[in-house]
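Structures follow.
None of the figures in this text is laboratory data; all of them are computed from the coordinates on show. This structure is a prediction, so every number in the text was calculated from the model and none was measured. Cβ atoms are built from the backbone, for glycine too; each structure is taken alone.
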Structure 1
Amino acid sequence: MINHPFLDGNKGTAYVLMRLILLDYGLDFLTNQDDKYKMVISASIGEMKFEAIKNWIQARLKNKYDE
């Protein structure tokens with residue numbers, strides 16, 4: 001991301017937006033807070049590239065109506 005709309009909070013904003021979109025489609029994560037935190041930090045410092053982020057998300061998605 002070249003432009004950062006917020007002085008501090010891009011990581012959290014990106015995560016919340018992703019989560020809202022997933023919830024809108026009836027999806028949620030099947031993982032714990034620590035795992036989600038580590039993913040967001042890894043992505044933000046460049047340790048995870050797009051494919052790795054996509055794979056992480058896909059591996060942890062669940063349909064929230066299948067409970």
Structure 2
Amino acid sequence: MVTKIVSLINENNLLKDKIKKIELSEKCMKKIVEEIYRKNYFIAHFISAIITLLSFMIIYSIINYMFKIF
């Protein structure tokens with residue numbers, strides 16, 4: 001009877017350790033996902049800024065070309 005209680009306590013402790021490891025891995029995964037999201041957010045804004053600048057340059061060159069014709 002005592003050995004069963006001791007074995008159950010040991011199993012309980014092992015399960016607690018496994019749960020802690022799973023929680024830690026979930027926290028790590030959340031941090032990794034947040035970091036990837038931040039990097040992708042920055043890259044997306046950088047690309048949109050470049051596209052905006054290119055479109056303004058194209059519009060400016062078209063207007064400049066039109067005024068050179070007249």
Please compute Rg/Rh (Cα atoms, Kirkwood Rh) for structures 1, 2 and give me the label with the greatest value.
2
Mean count of other Cβ atoms within 10 Å over residues 11-18 from the coordinates reads 13.0; which among 1, 2:
1
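Between 1, 2, which one scores greatest on distance in nm of label points 7 Å out along Cα→Cβ at positions 19 and 43?
On the way: 1: 1.2; 2: 3.9.
By distance in nm of label points 7 Å out along Cα→Cβ at positions 19 and 43, the leading structure of 1, 2 is 2.
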Structure responsible for -18000, with helix-only ellipticity at 222 nm (-39500 (n - 2.57) for each DSSP H run of 4 or more, over all residues; to 500) calculated and labels 1, 2 on offer
1
